[in-house]
1. For distance in nm of label points 7 Å out along Cα→Cβ at positions 81 and 217, which of 1, 2 scores largest?
2. Where is Kirkwood radius over Cα pairs in Å largest, in which of 1, 2?
3. Assign the value 3.0, calculated as distance in nm of label points 7 Å out along Cα→Cβ at positions 201 and 225, to the correct structure from 1, 2.
4. Given a value of 2.6 for distance in nm of label points 7 Å out along Cα→Cβ at positions 153 and 233, point me to the structure among 1, 2 it was derived from.
5. I have 2.5 for distance in nm of label points 7 Å out along Cα→Cβ at positions 57 and 193, calculated from one of the structures 1, 2. Which structure is it?
6. helix-only ellipticity at 222 nm (-39500 (n - 2.57) for each DSSP H run of 4 or more, over all residues; to 500) computed as -16000: which structure among 1, 2?
Structure 1
Amino acid sequence: MKINLKSFTILFVSLIVLSGGLFSQKKLTGLEVMKKVYNRKAPKDMEATLTMTLVNSNGEKRVRKIKQFIKDFGKVEKKIMFFISPADVRNTSFMNWSYDDPNKDDDQWIYLPALKKVKRISSDSKGDYFMGSDFTYDDLGDRNPEEDNHKILRMEKVNGLECYVVESTPKDEDYMYSKTVTWVVKDRWYGVKKEFYDEEGEHLKTLTLRKAQNIKGYWIIVNVEMNNIQKNHKTIMLLSDIKVDSGIPSNKFTVRMMKRGL
């Protein structure tokens with residue numbers, strides 16, 4: 001069969017367009033989705049006021065105000081939190097260093113002013129709940145995707161947003177959660193919901209995104225709720241007075257600053 005130059009050109013262009021379409025529709029793996037979440041564009045540093053509201057089974061509330069600072073140092077991200085109120089927790093501080101190396105655990109410290117002592121959080125204590133909230137010390141860190149096995153269960157819309165539903169199971173059999181399931185917004189790469197399952201495989205708690213805000217091109221999570229189903233208790237976290245890329249000094253993230261406070 002004879003094919004002239006014009007026909008060949010049309011055929012060649014059609015193949016390029018078709019190939020481009022196929023490549024653009026390449027299915028992501030669960031690990032690739034979670035890596036996109038982990039590597040989502042983020043500011044070099046951020047400071048904000050964090051309002052943490054604890055709600056018990058009777059609907060009674062306790063409100064805590066915290067000043068939070070975060071800075072990316074390249075291979076380590078450092079976070080420090082200073083409790084402002086109420087009086088019984090004022091001047092308590094917490095610091096977390098999260099590493100890119102999946103084989104290296106987060107370093108965490110807490111300063112208790114009543115004892116005038118900085119305590120290092122041991123690996124055995126990372127399953128403890130932070131300051132009466134529904135977040136464990138481990139939840140406050142930044143878990144590397146390489147620490148888990150991931151699989152995409154399905155695609156699903158949440159609040160009109162197309163999401164990957166990803167199940168993650170820990171490679172470490174002694175990890176506090178038997179699995180988590182995360183709803184990740186396609187193309188924005190942040191989670192709108194995350195379910196946590198205890199060591200027996202029972203649904204323990206659910207983290208729900210209430211609001212994400214685009215600040216200077218960064219998607220910042222500004223309002224979340226952690227609902228502990230087994231305890232009928234929840235914690236609401238709300239960020240305000242957010243500043244990004246303001247040039248927070250590196251020496252802000254030290255044990256000395258934990259003791260010194262704001």
Structure 2
Amino acid sequence: MIRAFLPAAAPFVTERTTLCNVAKGIEIATTKRISEIASELLPSIRYSVLSGPSFAEEVVRGLPTVVSVASEDNQSAALWQRLLSTPRFRIYTSADVTGTEIGGAVKNIMAIASGMGAALGLGDNGRAGLVSRGLAEIMRLGEPLGAHPLTFAGLAGMGDLVLTCYSTKSRNYRLGFAMGEGRSLSEAEEAVGQVSEGAYTVRAVVRLAQKLGVELPIAQAIHRLLYENSSPEEELERLMGRGLKAEYPPSILWGNQRCPEGESKL
């Protein structure tokens with residue numbers, strides 16, 4: 001859809017045109033983010049992306065909502081911040097387009113996993129662990145693409161992840177819950193009645209992770225559950241039985257610099 005829209009918009013684009021994208025996802029065929037597609041098709045456009053914990057229903061009702069708009073062009077981010085902010089819709093700016101897009105896309109996969117966990121009765125401990133490790137996978141995927149780890153601690157990362165993974169308003173959560181009840185993917189999609197982006201994004205994310213040599217156990221488990229006839233019980237056993245390791249690789253915390261013994265860089 002993005003590839004169809006952008007060429008159609010080309011006649012209206014000038015060097016001063018700025019685009020604010022609110023869609024979330026990664027292209028399956030190319031594993032490109034939306035910013036990369038925009039750069040490919042409309043190289044002169046100034047691109048921004050708006051993301052964060054924001055169900056449209058609550059925005060329309062005027063409930064307090066806080067999100068982030070990211071752009072490599074500070075003036076574009078500030079423009080959208082001024083245009084779209086209201087007393088009930090607060091916007092922060094960011095320069096991390098990559099991190100904002102990765103967080104917004106991958107959290108939908110984790111919401112499917114969270115919904116399954118709820119249906120299977122994994123308990124609060126299990127779901128909290130699942131969401132936390134989901135954040136670790138988002139960080140792990142974002143790092144080689146140049147995303148800043150702190151982005152994932154903010155609105156476009158943890159904020160959006162928590163909202164999507166714990167609310168029954170989330171389409172992806174409901175899809176996972178329906179599958180956790182024993183329904184097939186097609187049956188679950190019919191029950192939800194709306195597009196659940198995570199079911200498509202997971203195909204692109206798994207392919208992207210393979211290209212980058214990044215391990216994403218939860219995303220890969222969801223892919224097997226949706227498309228390889230695996231079972232939740234089998235995937236739970238696989239996840240819990242993985243080898244023991246550090247919670248985060250040192251490179252995620254402080255890049256190539258070693259933290260001196262006894263000194264904290266956080």
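1. Top value of distance in nm of label points 7 Å out along Cα→Cβ at positions 81 and 217 goes to structure 2.
2. Structure 1 gives the largest value of Kirkwood radius over Cα pairs in Å among 1, 2.
3. Going through each structure in turn, the value belongs to 1.
4. Attributed to the structure labelled 1.
5. It traces back to 1.
6. Corresponding structure: 2.
Quick note: the coordinates plus some simple rules give every number you see, no bench work behind them. Given the structure is predicted, the values throughout are model-derived calculations rather than measurements. Cβ atoms are built from the backbone, for glycine too; each structure is taken alone.
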